[in-house]
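For reference, the structures are reproduced in the following blocks.
Laboratory data are not the source of any read-out in this text; all were calculated from the coordinates shown. As the structure is a computational prediction, the values presented were derived from the model and not from experiment. Cβ atoms are built from the backbone, for glycine too; each structure is taken alone.
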Structure 1
Amino acid sequence: MPTGKVKWYDTEKGFGFISSDEGGDVYVRSDALPADVTALKSGTRVEFGVAQGRRGDQALQVRVIEGSAPVSRTQARARRKKPEEMVTIVEDLIRLLDGLGEGYRHGRHPDARSAKPVAQLLRALATELDG
């Protein structure tokens, strides 16, 4: 099985890259991680299977072999925001979504400048809810 080091991993987006010891970077998605792991830290040594994806090599069945400890689901839950903090986030998001909905009612799609921050907030909220 190939080995390498985690180059970077974005927990919110659910993917990252491994620098393979054989050369080149390998794409890794969250569904390739062990069941109790939600993130990988840069520099962590891993072992993985490889499949050819649409955009190149993709890691399968990643296994941590040494280095920084991965973030477990239990650790991720312990880092969740307090409910008082979440109230503000959810209420702000509702206001933003109401504004987008109004535009749709008038037959308009949102422009990228206003849609992108809303999409980022939705992803962050989804990650928090899933945690």
Structure 2
Amino acid sequence: MTPELTALALAGLVQSAQYLTYMIAGQRQLGRNVAMGTRDHAPELSGNAARIKRALDNHFEGLVMFTLAVVVVTLGNQSSVLTATCAYIYVVARILYVFCYVYGLTPWRSYVWFAGLVATITMIIAALIP
């Protein structure tokens, strides 16, 4: 398995951990009945639970582009030290992003997010250069 595919698998585990954290935080805040109900008129999350949810939503968005980058690098047989490094930068950035978001570390949250984006774009560009 390429380092980029390993990083993608790790990113999936990070997202799973985020999802589990969100489920626990949401249930603590709203209660089990709301979590297991229809959620037709569920109250909005607030505080850390809402931040965890927004960080999770952001990872769903970022993971699409990162997956594209990994697929292009892997199927294009363009794996390199640069693309592998960028892939791991993305994973570390996603972990740091959650902490920055939950603890309200601005503007660091934006800088960390940007580092993950630049790493992803760099992977795509590197795959296009023979």
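Any idea which of 1, 2 comes out highest on distance in nm of label points 7 Å out along Cα→Cβ at positions 57 and 89?
1
For which of 1, 2 does relative contact order in percent (Cα under 8 Å, 6 or more apart), calculated from the coordinates, equal 20?
1
1, 2: which one has helix-only ellipticity at 222 nm (-39500 (n - 2.57) for each DSSP H run of 4 or more, over all residues; to 500), as calculated, at -12000?
Structure of origin is 1.
Follow-up question, since we're still on this one. Quick check for you: by distance in nm of label points 7 Å out along Cα→Cβ at positions 1 and 49, which of 1, 2 is greatest?
Numbers: 1: 1.0; 2: 3.4.
Evaluating distance in nm of label points 7 Å out along Cα→Cβ at positions 1 and 49 on every structure, the highest lands on 2.
Could I ask something else about it? Supply the structure label, taken from 1, 2, corresponding to semi-axes √(5λ) of the Cα gyration tensor in Å with the calculated value 35, 20, 10. Walk me through the intermediate numbers first.
On the way: 1: 35, 20, 10; 2: 33, 15, 11.
Comparing all candidates, it corresponds to 1.
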